[in-house]
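Structures are listed in the sections that come next.
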Structure P
Amino acid sequence: MKGQYAVIGLGRFGSSLATTLHQAGNEVLAIDRNEERIEEYKDHVTYAVVADSTDEEALKSVGIRNFDAVIVAIGDDIQASILTVLILKELEVKKVVAKAINKRHGQVLYKVGADWVVFPERDMGERVATQLMSPNVLDYIELAKDYSIKEVKVPPSMIEKNLRELNLRARFNITVIAIISDGKVSISPSPDRIIKEGDILVVIGENKDLDRFEKFN
């Protein structure tokens, strides 16, 4: 799913995220207070501007409301990070993702309205980019260049049907290796297993087939 993203803060995490999104064909606006960083990455994103993200007028001037998601990847300036998230939510940005440097910082970011808080120690920029572009994918593991395991939300059209009826192997060339239901994991589920609303399918296959399945509804 191609989209429009703004990344605020071009440190190691933010620059990785911005370039990965852009390489995947998305429109990416990069924002940083440091002119040297903007110069360094301006050819790796769609647009790059020098701006202070704690300045509401500066954010309005770049049309920040129009983006599908804004990622606040500000480094060690916790105050600027929190204030930026607060301003973005007040401006009614659709989705705000924020980088946290520790658990307490993450808790505050959620309290001021962040939709998703990530911790770079656990979440590589490439993984976050993949999940932003595929909202139904909750997590993934890359097994090889062309193969992955993904956790995918069950499409509405599959609810109350069993795995035998769905026949995902024949239709999409993917295999269900587990089902997560109410926090419990069922490994190698029976073909007669009925899919319930809220279930998560853990599937394995080639990336092109997994992508086809993600788009199915």
Structure Q
Amino acid sequence: MSIVLIGKKLGMTQVFNADNTLVAVTVVEAGPCPVTQVKTAQSDGYEAVQIGFGAQKESRMTKSELGHLKKAGVEPLTELVEIRTDKPSELKIGDVLKVTNFQEGQKVDIIGTSKGKGFQGVMRRHNFQGQPASHGHMMHRRPGSVGCRQTPGHVYKGRKMPGHQGQVRCTTQNLSIVKILEDKNLLLIKGSIPGANGDIVLVRTAKKA
């Protein structure tokens, strides 16, 4: 089973690596993530592990949520994520996943929600070049023709047009862990990752490394 941690994106900074090269990194507060439930093919029809992250007040949780966590012997949490597995997991309820499950230099995938940019035109959304901006043209930032009259008589699906940009689930693959700060539960990951500062992300072992 690949290791998965729930984390919070804190922001970007830069550090010097072993060969004294300056590297831009994203700081992620990852874990500790206690295991709150283990699902099996016999009891649930599939194999999965549920992990949690972030301290929460009891007053902000429902009785069913509190009962579920107290049954696992876990304090109230803000986030719960279920991770599918292909085979029975070696993890048990009460186990805690930490940043020490990863190693410096290891490749990881980051899953998050990209920043929402609202309704955008084709030049910003799809990097269109635009049309002449000279006097009298009137088509400066518009997409131009999107279909024909009789044939085909409609606009094909998938046509690049204005619309909502961002705020979608996306994955950045094969990023390197530059440094691990165990005492602060921090991962310094090379490069940028999806989402704004404060957003919740998943850090997992790279699938295509």
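Every read-out reported here was derived from the displayed coordinates using simple, explicitly stated rules and does not represent laboratory data. All of these numbers come straight from a predicted model, not from anything done at the bench. Cβ atoms are built from the backbone, for glycine too; each structure is taken alone.
A few notes on this one:
- Entry that produces 19.2, 59 once Rg and Dmax of the Cα atoms in Å is calculated, selected from P, Q: P
- Structure with the greatest value (metric mean count of other Cβ atoms within 10 Å over residues 107-114, set P, Q): Q
- Comparison of P, Q - label where mean count of other Cβ atoms within 10 Å over residues 11-18 is highest: P
- When helix-only ellipticity at 222 nm (-39500 (n - 2.57) for each DSSP H run of 4 or more, over all residues; to 500) is computed for each of P, Q, the one that comes out at -9500 is P.
- Looking at relative contact order in percent (Cα under 8 Å, 6 or more apart) over structures P, Q, structure Q comes out largest.
- Per distance in nm of label points 7 Å out along Cα→Cβ at positions 3 and 27, the highest-valued of structures P, Q: Q
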